[in-house]
Structure P
């Protein structure tokens with residue numbers, strides 16, 4: 001930034017930023033540090049934003065879990081890693097991750113694997129399954145869930 005912001009200007013700017021989308025404390029802290037705001041002022045700004053409910057890590061965590069699962073189709077591991085990077089406490093993260101409906105979770109994983117299976121070129125079933133496992137793990141799904149879904153997919157292929 002070319003001109004140094006005052007504490008009040010910084011507060012107004014980040015309040016406006018927070019009102020347009022959900023953000024966590026760590027994101028706002030990083031933004032204020034990049035702007036060159038003094039640490040004492042950052043602490044006061046963050047406290048005020050939390051008091052006025054512009055930022056709420058719990059609300060952010062809930063929204064992040066829901067969005068990344070439903071829209072980006074991420075698995076629990078990848079979501080947890082994303083929230084770890086945002087400095088959200090792991091107990092809060094797992095509370096919301098455990099609220100994901102297991103049936104819906106496996107349904108999304110099944111859909112991803114079925115779609116990916118159509119585009120995989122493999123010499124044999126073993127190689128195909130390895131590629132599916134790597135794909136699903138890169139999306140953040142756990143191996144136990146991946147194996148369950150691959151077995152279901154194989155049963156459906158053999159029934160046809």
Structure Q
């Protein structure tokens with residue numbers, strides 16, 4: 001797993017989103033480039049301009065109310081049929097390996113938000129792996145924002 005380095009993260013807000021609103025439908029677009037730089041966009045909609053249609057390595061997430069609590073619901077694109085099953089497996093494994101870094105970046109990049117909504121730190125995170133191959137089309141639990149923020153703060157001190 002790649003280590004989170006706060007200085008490698010660039011964060012931008014798409015107005016009218018701010019560091020403290022909205023909660024409902026607050027969306028995150030997390031991308032990276034070949035140099036390891038991380039780019040996070042926070043807004044009411046996903047940052048389509050940040051998504052590379054050739055690589056599809058983005059992590060998309062949003063806050064959704066479910067049964068009296070909020071969940072951070074994310075998705076990654078593994079395969080829509082354009083890759084063979086072996087390549088889909090490789091993409092699936094890479095996403096699993098790097099998802100911790102992406103989630104750490106999302107939570108750390110929006111850490112001011114949790115000062116206004118601290119209860120969201122203990123909300124569950126679910127990630128949908130989207131694939132045309134049933135084996136790699138999975139919804140997985142990834143802990144809580146608190147876990148990722150704690151890790152990021154510890155790593156940034158070390």
Structure R
């Protein structure tokens with residue numbers, strides 16, 4: 001991942017370990033969720049909406065996770081220093097895809113890739129219990145946070 005807009009140092013707890021002493025595979029998804037919240041906080045700060053967050057989500061951009069993937073590269077151990085990064089890769093009319101990396105080392109830049117993954121989120125209205133269109137402000141705000149042109153977020157044609 002090049003120039004991710006959010007990088008966060010993540011805490012590894014003893015309870016995160018499996019019987020072999022590595023971080024359990026399910027905890028990687030917990031780390032991804034933490035990174036998603038860090039990303040939304042950065043987006044909210046850029047828009048001046050930090051006080052308006054709803055359970056970590058920006059109003060009008062609530063979502064449900066439709067799919068996640070994790071690719072494990074090397075084990076993560078309790079004594080590792082762990083960093084994570086998140087970036088939005090694609091934005092559609094009703095959904096978007098986030099990419100994640102987990103790295104061990106003294107800094108994110110000088111580290112070993114431990115795991116990478118992605119998640120597809122669908123914009124969702126919890127009151128109506130229905131999928132909703134992307135908010136008009138979402139694409140321009142993400143493009144500004146990511147430092148990329150809006151057209152670079154277009155999904156591939158299928």
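Have a look at P, Q, R and say which one yields -6000 for helix-only ellipticity at 222 nm (-39500 (n - 2.57) for each DSSP H run of 4 or more, over all residues; to 500), as calculated.
Source structure: R.
P, Q, R: which one has P(r) over Cα pairs in 10 Å bins from 0, in percent, as calculated, at 10, 31, 23, 17, 12, 6, 1? Only structure P yields this read-out.
Each reported figure results from applying straightforward, stated rules to the coordinates on display, with no laboratory input. Quick caveat: nothing in here was measured; it's all calculated off a predicted structure.
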